[in-house]
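Structures for review follow.
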Structure 1
Amino acid sequence: MTNANYVKLIADFFLLSMSWSLVLFSIIANSKLTGAGLIKLLTNTAIGATVISLIITFTSQGLIFNSLLGLKLLSLLGLILISVFHQDQKSFAMFALYFFLSATFLYMICALVDFKMLESIFLLSAGLLLGIITYSMLLGHWYLVVPKLSAHPLKIAAIIMWVILVIKMLWSSYSLYSNYSFFEEQTQLGAGYAFNWLLLLMRVSFGYLVILGMSIFNWKLLKLRSIQSSTGILYAMTFFVFIGELVSTYMFFNYGLYI
């Protein structure tokens, strides 16, 4: 696979993961309390990601219609329907679209690795971490619109993030132990000793340690109900999780490492 194809594959993964996770986590905060505006903000963000993913598909295969292109078009239609018709009270039709989109985006992410179980789980874990932090940041922003909203949804999101983060850190630690030859001096694996270590340090520092430390400060701010300060922390966490998961997926697709 050429470098250009790797870039398209990684970009498609990030875009599909963003759409999937924002839809998936949209039920954390009750739409009756936040109003339909938050759902539409999340959905419109997912629409933007899906449109760019469609552009990647068109540039890769042209106008050739296949199942992946069809699913992306159906998903885009479903997102548009939610954005246009969702009310404060989630209707049966909106619940049906929620489950359809969650399953469809899940299918498309797993299709990137031909539905191989371990590879699919790894990609989904990356998408979940990326998504829960991005969702939390957008939700925190929404408190400017609904200032009386309880901090409870943000606390639930923080706990979900910790669970995902711990699982990923344990998995990465095991993978590092199993593939330590990749990082030994004078290794011929990957891109060489120095570059391999650079990737590892970026992944661990930006993708794990910084996020873990900032999440602790975020929790303390939530307990004080300092939502605006918490949102500022979440903005920074969104930046760092993108870097961390970008490095991780690069190592995964190029070298087969689960770090």
Structure 2
Amino acid sequence: MNNYNEKAPEEALELFPRQSLFPKLYADGTAQQFSLSKDLLTRRFIGAIGGLQRIIQFRFYEYPIQTSLGATVYATLYRKADVVEVHTACFFVDLLFDIQFSENFILRTGYGHYSAHLVDDGIDKLQIKAINYAKDYIPLITAYRIVNPGSWLYGGIRFDTYTIPENHKRWNLQFGIEGGDFLITGNIKLYGAVDFKFKSEASWGSTQSYQIGLKFFESFSNSLRFAYTYRTGLDDRGQFYKAHVKLSTLGLYFDF
């Protein structure tokens, strides 16, 4: 969600723009971000180190176009009595292009890579064999602003140009809604978000995510968030892409 009460200067060419054109997709469990979440029902932690850096914004005819480069490592950790075990590591790299066709309608496309791995603790503790799991993909997703400047509907497809281990199941669907931005105090806002993903590689099974949280000190696209997320359905981790999970997490998110 973006703070549209603050406007970055409109320039023909802007390096490292402060304001993102596209919404954050807060409930998406594989978004580019820096965060740490704890599952309330187990010893599982989900850590993400990375983010999406806006590089340049320019205009093609009258349409603003923003390019971004993202990289994030997601790790699953388990806190034991005297040690922290790291079971999985998932790597995401994205080059994205956001095209604003109107004040309320934005298209995102680009190219990305995703690979998922069991790490040493995972192989040892889980006693399962790692699979070779990787994707190269092209996203095509649109966002439409509704109700107020911070509320969005979004949806689209992702086509995997390269995919293993399921070689011929290349399509993914995603849609959701996020918004609210109810002002609690001068520096705190309440928001909500819902995200659904459907994957052909898992017989069109879904991952459903529901998030409610607080945003602190929002400025342009920057904020600190504290949120509760309930996630059910297919596991977001590629090593377990056909497995089902139920997670109730509390997390801290650093948006920049």
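Please treat every number below as a calculation from the coordinates, not as lab data. Just so you know, these numbers come straight off a predicted model, no measurement behind them. Cβ atoms are built from the backbone, for glycine too; each structure is taken alone.
Work out the source of 1.44 here, i.e. which of 1, 2 gives that when Cα Rg over 2.2 N^0.38 Å, for residues 40-143 alone is computed. Let's see the in-between values first.
Numbers: 1: 1.15; 2: 1.44.
The structure behind it is 2.
Computing distance in nm of label points 7 Å out along Cα→Cβ at positions 104 and 224 gives 4.4 for which of 1, 2? Numbers along the way, then the final one.
Values: 1: 4.4; 2: 3.5.
The correct label is 1.
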If you rank structures 1, 2 by mean count of other Cβ atoms within 10 Å over residues 88-95, the highest one is 2
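helix-only ellipticity at 222 nm (-39500 (n - 2.57) for each DSSP H run of 4 or more, over all residues; to 500) was computed and gave -500; which structure, 1, 2, did it come from?
Traced to structure 2.
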Have a look at 1, 2 and say which one yields 1.00 for FRET efficiency 1/(1 + (r/R0)^6) of positions 184 and 200 (r between Cβ atoms, R0 = 35 Å, to 0.05), as calculated. 1
Value 17 of relative contact order in percent (Cα under 8 Å, 6 or more apart) was derived from the coordinates of, among 1, 2, structure 2
